Structure 1
């Protein structure tokens, strides 16, 4: 099992200097990745600074040498896929092959509707699937011509390919059956096992096992596939036991949720510095 931290992209924790500090602390403490949210609104926190995830991840990449860096997750339907393809590939070069693209429909309605965009689930699903086709085609280094329902690429060839081969890993978020089937087509599935600021577990290992089996039943090849769980663990024995229970049913990543509603900033920094719940 590998271990990462997931950080919000707003408030004090999302500040560029704080992200660099968290990244350095995580790497020194033995974590394997640092991932950030991708929100453009924070309706539950009035008047906070919201930072661009790819820019703060660039800072994290420059501050580290080993850990993976990426989003968990980017709501691709509100992104322009050709721009996103360049951003992720650029981060992959900056980090020497350590970038991960986490994707999803986006569960925060305000991120869409407050900017005049549709939150229709079917539309978002269509745009996500088509955008991933465009992004991976652009990463091929070959000339791309695409005319779909939502996106057009007219004979573009960008030689900016990701460092990693065949491309940056793509992790898909979501717990619906369509989301699980979508994840099966890519490189990983990411989900949270908690649903409130206290870190209370709401998805048991047995429930996760059933969902993993569903995903794997829809895989068409035997290539590496990651199962990423986000949760809240305490340093030491109970945290180790919690992560191990999910590893036992097939989780390959434990990602520690680092956000302000969980605890004061100093306590969150201390949790990262204490290291992952590794056996």
Structure 2
């Protein structure tokens, strides 16, 4: 914007234009956070902090099993996340109306942070990477080489026996093969189905294609634990139960929304 400073451009143009997309991303993060149960279960229980997905897990696995309680809690959580998906879809359609048009001679100029700004930015990024990535993964890696838990790391407690033992177990090798096979099959199916749904929604917009896309994205609102329990109870008396195919069905249904979201942005750019 002619005559405006970088901060004025940010406040008057950049933030208002990007607000719908940022809000849509925030809603998606809310949905994914609401359904997460593994991290709160491992970390939160030590501090007496319980989340709804973890309560559903306890009701479904601990004796006595309270299936009715788990179903009721899962339904409440499902309604909340479905509302989040509906809002995210609405906001995403609004964000797609905003486009930037530039001529061939346009060239964006980077924002100069200055020496002090660069140092502060690098320090913040480095602090985040250290706390969120390096330290947790480093602790996990070091623990995998230790004979027993110890507050002191020394060559005497380091060993490769754990890796030798794990690789000798036949179930582990079978699990690796099953994981790779399920990942490849589910990835291919989700990619093809997501591309087809996104293409239909963009090239032939209408109530039918929008409903199809919404139904395809809807499983992202279903917590994985609730989804697994629902599949278990649904196919308990069918040949699918206890087979690898019920896992493939669960993978495709659960991860199809990500195939739709990723392919949607790509199809939108070439439309």
| remark: Taking FRET efficiency 1/(1 + (r/R0)^6) of positions 39 and 223 (r between Cβ atoms, R0 = 35 Å, to 0.05) for each of 1, 2, the highest value is that of structure 2
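Determine which structure produced the value -11000 for helix-only ellipticity at 222 nm (-39500 (n - 2.57) for each DSSP H run of 4 or more, over all residues; to 500), calculated from the coordinates; the candidates are 1, 2.
The correct label is 1.
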| remark: Taking distance in nm of label points 7 Å out along Cα→Cβ at positions 23 and 63 for each of 1, 2, the highest value is that of structure 2
| query | Once relative contact order in percent (Cα under 8 Å, 6 or more apart) is calculated for every structure in 1, 2, which label goes with the largest value? | reply | 2
| field | Entry that produces 1.03 once Rg/Rh (Cα atoms, Kirkwood Rh) is calculated, selected from 1, 2 | value | 2
| query | From which structure (1, 2) was Kirkwood radius over Cα pairs in Å, for residues 119-206 alone calculated, if the value obtained is 18.0? | reply | 2
| The value 0.65 for FRET efficiency 1/(1 + (r/R0)^6) of positions 167 and 191 (r between Cβ atoms, R0 = 35 Å, to 0.05) was derived from one model only; which of 1, 2 is it? | 2
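When semi-axes √(5λ) of the Cα gyration tensor in Å, for residues 31-182 alone is computed for each of 1, 2, which one produces 39, 32, 19?
This figure was derived from 2.
Computed from the coordinates by the stated procedures, all read-outs in this text should not be read as laboratory data. Fair warning: this is a prediction, and the values are worked out from it, not measured in the lab. Cβ atoms are built from the backbone, for glycine too; each structure is taken alone.
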